[in-house]
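Just so it is clear, none of the values below were taken in a lab; they were calculated from the coordinates. Treat the numbers as computed from the prediction; the structure is a model and nothing was measured.
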Structure I
Amino acid sequence: MQDLRIHVEGIELQIREYKREGDAIIFLHFGGGNLMMWQRAVPYFQADYRLILVDLRGHGKSDKPQTGYHIDEMARDVVGVMEHLELERAHVVGSSLGAEVGLSMAANYPENMLSLACEGALYSEYGPCGIWEGSEEAFKEHVADSLERVQNSAGPVFASVDALMDANQQKFEKYGLWNEYFEAVKRYDVYQIDEGKYTYGWSKPAAQDYMEHYYAYRFEDYYKRVKCPILMLPDKNLLPSEKIAMEKLSQLARQVKIVYVPGWTHPYGWLLDPEEMSKTVLEFLSEVRN
């Protein structure tokens, strides 16, 4: 295992690499996460694959510019990592935001992709494969309200690392999510703004820039350009409208497999119990390789 900082697109990204011969898998985390979210899954993959875990821009130990959070820009970052590592092609496993970035990679850089496992990017918010059931005008109002809430929210600042960690523990324990792996993700993510001021790596400006793009994404425009095999991994609590949209998207790409992993909780299952999900992804990768 080695930790590296790689210069791409005018910033530096933090990655963790588990080297070995053979095909590579790039793991891309959910929004607000970081490369530590994969530590519980690594043992399932490292015997057979070269693993590359990435802190996306604005996350973890990577640089935190104010802009550049469209998924196409973040996809270009990851392709830059591949170029630096002299890696021509790779499998990509993405969770939530990471799945969106992986989908952009598959659509825009097909020559770099062996396969894509999507635990996210399963439906658009609006459009032919969207989940919005009201009028276009009502959707625009919904988007405006959502962006206003992000704009008006206060970015959390804490006087110490311990205070930040205590707040996280209290928040996530209520939902039965807190464990040593979750704690490791949050502790790794701590970012010092100034003397005696600490916050999360995924800052308010970064989240705001991402959200301003998010509602305009039409994932159908991406899926129809994907050439590599795709594994879609929906949550156990997928709503009927979400399932319909996902199935529409699945019909646009060349080769898609949909698997419901029993008991899976999006996106935190990787920190709670990743065994069944990891085995499902490994089975898919085996099918792709054969």
Structure II
Amino acid sequence: MPIFFVISGFLISASYERGASLATYASNRLLRILPGLWCCLIVTVVAASLFGFSFLSLKALAWFGLQLGGAVFTPGFLKPFGFGSYNGSLWTIPIELQFYLLLPLAYFATRRLRSRTAGFVALWAVFLVAGYLFARLSPPLAELENEPLAHKLMRYSFIPHIYLFLTGVLLQRWRAQRSRWIAGKALFWVAGYLAYTRLAPAGPAWHVLGTLLMGVGVISIAYTLPGVAARVLRGNDISYGVYVYHGLIINVLLELGLGGRGRVVGLVVLLALIVGALSWRFVERPFLRRKRVTIHPAGAPVA
């Protein structure tokens, strides 16, 4: 989750700043996230149906319609499917959509400042504190089954998470890909993160700082060996497909009785890569070709 949100802020802010209009920005964002999500939902319904779950009811149809709009939640009739969430990776989608809506507002709010970046730093600081306070008040993961409704609504809002998205925005505005502290320094960031997770005392502050280190470290990794991904993937972007399908794959394997075996981890990774590649080839890429083309300066991040 921290990696997803930081990278999203980094790429989406760059795309917004180079976009032709707000309409282009909105169209491009929807084309990037919704077709892949819709296909994943259809595959989910088919997979769950094969294991005896029925979607032939008004409640199920209403739920499916809400999922198509990005209002992701697991209904009661799907709680027994897999590990209790019909696809544990999709909970971030409504939060991501909130980020998409708020980003233009943040640029509008900071438009008259002498330094727009300073305005983003102020927003980042405010929401960093909000993220810390939420971490202090959050119950342990084992107790989320009985989570109060107000807390659950807060968890699905942008408030506890947007400091990560804004971290990506700031890294993009500071041109992290050219920074001598980040570009080419992946080994140091990874070592620092691993040392931090083992030596720092656990707690809310530990969680928040750890997510920041993780996010910055991933950006550093991306700009340490930037040519590797181009050579391996050859322009194909399977990241979104891997992300939205891996939770479903885990559930299917659990339904097949394959949980609790070490070798299943490798199988999940392999299947997620395959399905992610198929999603990119037959769903995401055809829709992304409908995006309105924007001009990206050489070496700039794109989305």
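Given a value of -11500 for helix-only ellipticity at 222 nm (-39500 (n - 2.57) for each DSSP H run of 4 or more, over all residues; to 500), point me to the structure among I, II it was derived from. Let's see the in-between values first.
Values: I: -11500; II: -21000.
This value belongs to structure I.
From I, II, which structure was relative contact order in percent (Cα under 8 Å, 6 or more apart) = 21 calculated on? Don't jump to the answer; show the numbers that get you there.
On the way: I: 21; II: 33.
It was calculated from structure I.
One of I, II was used to calculate semi-axes √(5λ) of the Cα gyration tensor in Å, giving 27, 25, 19; which?
On the way: I: 27, 25, 19; II: 31, 24, 22.
Comparing all candidates, it corresponds to I.
Kindly point out which one of I, II the value 1.23 was derived from, the read-out being Cα Rg over 2.2 N^0.38 Å, for residues 16-71 alone.
Values: I: 1.23; II: 1.52.
Among I, II, the structure yielding 1.23 for Cα Rg over 2.2 N^0.38 Å, for residues 16-71 alone is I.
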